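We did not get these values from a lab; they are worked out from the coordinates using the rules stated. Only a predicted model underlies this, so the values are computations on that prediction, with no experimental measurement involved. Cβ atoms are built from the backbone, for glycine too; each structure is taken alone.
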Structure P
């Protein structure tokens, strides 16, 4: 595998930012790891971080590089600050960045496929919310999306269920505005009502039964099934932690509709 720590300028954000990138590489003599490469354009997984993290966290807390070594899959891990992948009411335009500018930039830097069937997105917690928002609002771009312990019900002010402080209430308003996200394109439950389940990406959702976001995930699962979306749901013992996400990202990779190289 090739690991790239990429720093670049975003016109949308108006600043320099970063992403961590894994690219497939054929390395027959590498000890202890398989490898793979493909001819032509590379299938791509955009892998999104959670509320308190950055683009390095998946690499630091899981074995994602090893897990994708034999899949011929590129992994793009961007940096989005504490934005909920949203064009913030008083802040940066992270939705425009992640949904429009980032794919364009990545495809200009690396030989990534532009085909919908080769483009996937996944994330944990805040990133799970971002992954499903991308899936439901950009169904022409992504063919599959996965949420791990997703913060899926932002309409009830769950930016930080653990620490409900004055600062977090202020942050909520900075991101979603004084009226909040309910009924807007930042409300996943609203998107389930307006998106077409027949043309939407396949969805994978998992959450640990000890996770503080478990009830939110159950509500979203039920709403998703009721609306007729193609959802694979998985639950079991687990909390909001990296032991759970390291295990479940392997399930996501096995679930992705990757073509045999």
Structure Q
């Protein structure tokens, strides 16, 4: 089973980063870790440990902010806990989960490896780095514990998986489009300039990109509910709005799928929370 693993180091607006990528059978996934003002934001994936290890070893940081618990963002947290002895901040809802042996589908283990347990400290609403105060902004939807981090001094916003791309076509089964809409609205109330996404990297004109994503999701939500009111079942709505079948749908055995977008909107509209 052949995986191609690569990484790229860079710097943008005084933010250093490592972007690790895993490719297998036409499916390519990547993840960023950022370093700024003594803060490491997310830790990369266990499957890319050989790439993230030298970046982590050479990095000068005294604390870690975790955007959310998914294994591509927490995969090297155990290594940091053992070697750096610095606080790792994570939403309290997933602290216990991350302190135990990770359980997630086999295809995710193939891509991202098996995350080892690590111990985190409870996320604060405000965080202090060497030269700045930060806001830890709750942005659930992609994950229940998701946060974005705003450096008040520089106006740089680190969005985890809130952005990823403007025109979302597939999501995880547990994701909620209405909740993501609320989270986008929340971050847009803050004053920020640069946007750093943990999959798209530096996002040019970040505020406008987030605004466009918000409008796209609002449009999708409207279309789903309109088609439902016309009597279309979820599967027909999905076929009309998302006719393309992406490789990740089959590869993940449906954990990623466009139908989850439709279901999350309909369920929220009916007051059903899964």
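Details
- The maximum of distance in nm of label points 7 Å out along Cα→Cβ at positions 90 and 234 over structures P, Q, that is, the highest value, falls on P.
- Of the structures P, Q, the one that 1.4 was derived from, the read-out being distance in nm of label points 7 Å out along Cα→Cβ at positions 154 and 194: P
- Each of P, Q could give mean count of other Cβ atoms within 10 Å over residues 98-105, but the derived value 13.0 comes from Q.
- Parent structure of the calculated result 17, given that relative contact order in percent (Cα under 8 Å, 6 or more apart) is the read-out and P, Q the choices: P
- Computed over structures P, Q, Cα Rg over 2.2 N^0.38 Å, for residues 18-121 alone reaches its largest value in P.
- Taking mean count of other Cβ atoms within 10 Å over residues 66-73 as the measure, the highest value among P, Q is held by Q.
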